[in-house]
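Following are the structures in question.
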Structure 1
Amino acid sequence: MPRPLPLAAISLLLCAFQCERQYEGPDIDFGPDAGLTYRDAQGRLLRPADPTDWTSDATWNEQELHTLPGATNGPQQPGAVSQSLAYPNAGQVGQVSWYFKLSATAPCPCRVYAQLVNKRYSEADVYTADLAAGDSLQFAPKVYDTGQRYRLYYLLSNATGLLYKGHGDLRFTP
């Protein structure tokens, strides 16, 4: 006849199935000075730009590669994108916009994927759009925690694969 499990063992088993799993990965390093490129409501720089934001990223880490479909660390075509910025940054919820423009020579049709994540790479908002050369888009990301910093990862691809990938850091104020 099998022996019944002691009460402590039953409690541990229940906790293993019901307790939240603790986050084990690294948090996003936003960089110095809050890691933001500060802009006013017209998109004008308020301070020197963060050189790592709103530009092509050569290499993404393992967590970053899992944020968007088709993300790789392969060759890119930086000339496909003529502008990427967020304004105002920092800005109030519902008023921050990401502006993204393709160059007139971008090899399109193209698809843009964007995902806003918190410091632990948890998804806050997702956006996709199909664009032609010279097109632009404007997207107002949704957030849940004001005062927190977020990172917007974005990727441009066409039928042959990756054309461009980058990120930019945002902060939303109440």
Structure 2
Amino acid sequence: MEIELINSMGRYTQKSHTFLYPLLNLPVEPIETYLKFGNIEIPNERLLIGLYWTEDKNYQKYKENIFNNRYFDNLFLDDVFAIVSFNMHPLKNEYDHIIKGHYSKVSENCKAVIAEKTTNEAILKCLYPGDNYKEFAAALGVEPEVLLDKELLSPPQDKAEVLHVTKEIQKEIKELYL
């Protein structure tokens, strides 16, 4: 387990995809997910943005599920992609904990949904750091006390969680949200 744990920790984990997207309970996976649109500051919004390839068979098959999802907010289209924003405000507490990197503080229901959707053992252990800090400390070669009462996974990185869009879509986003 130690080598696998260290290897999985060495790569950036897309927090929006790992911790928020499962809460949508959709049968289709996006290419990627994001928390923000590049160069657009939208105040008081709790967005999750899914990027889908419009020609993907699963997207075609399940796009009605996406549009009928209770969190669906808006659709932006370009020549190749469907950019879907989801309003996560009804899940404000879960969203805020995840944005701050407080994964262990999400509700037990949220943890159960995430556990249902991921096979990444390290992610599951990060939901319960109090039970796993000694294992992480051993894998990292540090004293266990260093990780005691701390989250075992970093908060979302802004640059990795931002979707940059065309000027045309930027204009649409600004018209809708600002």
Value -11000 of helix-only ellipticity at 222 nm (-39500 (n - 2.57) for each DSSP H run of 4 or more, over all residues; to 500) was derived from the coordinates of, among 1, 2, structure 2
semi-axes √(5λ) of the Cα gyration tensor in Å, calculated, reads 32, 17, 15; among 1, 2 the input was structure 2
From the coordinates of one of 1, 2, distance in nm of label points 7 Å out along Cα→Cβ at positions 110 and 166 came out at 1.0; that one is structure 1
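Once Kirkwood radius over Cα pairs in Å, for residues 70-117 alone is calculated for every structure in 1, 2, which label goes with the largest value? Working shown, then result.
Values: 1: 12.8; 2: 12.5.
Looking at the calculated values, the largest one is 1.
The numbers here are math on the coordinates, done by the rules we state, and not lab data. The model shown is predicted, which means the values in this text are computed figures rather than measured ones. Cβ atoms are built from the backbone, for glycine too; each structure is taken alone.
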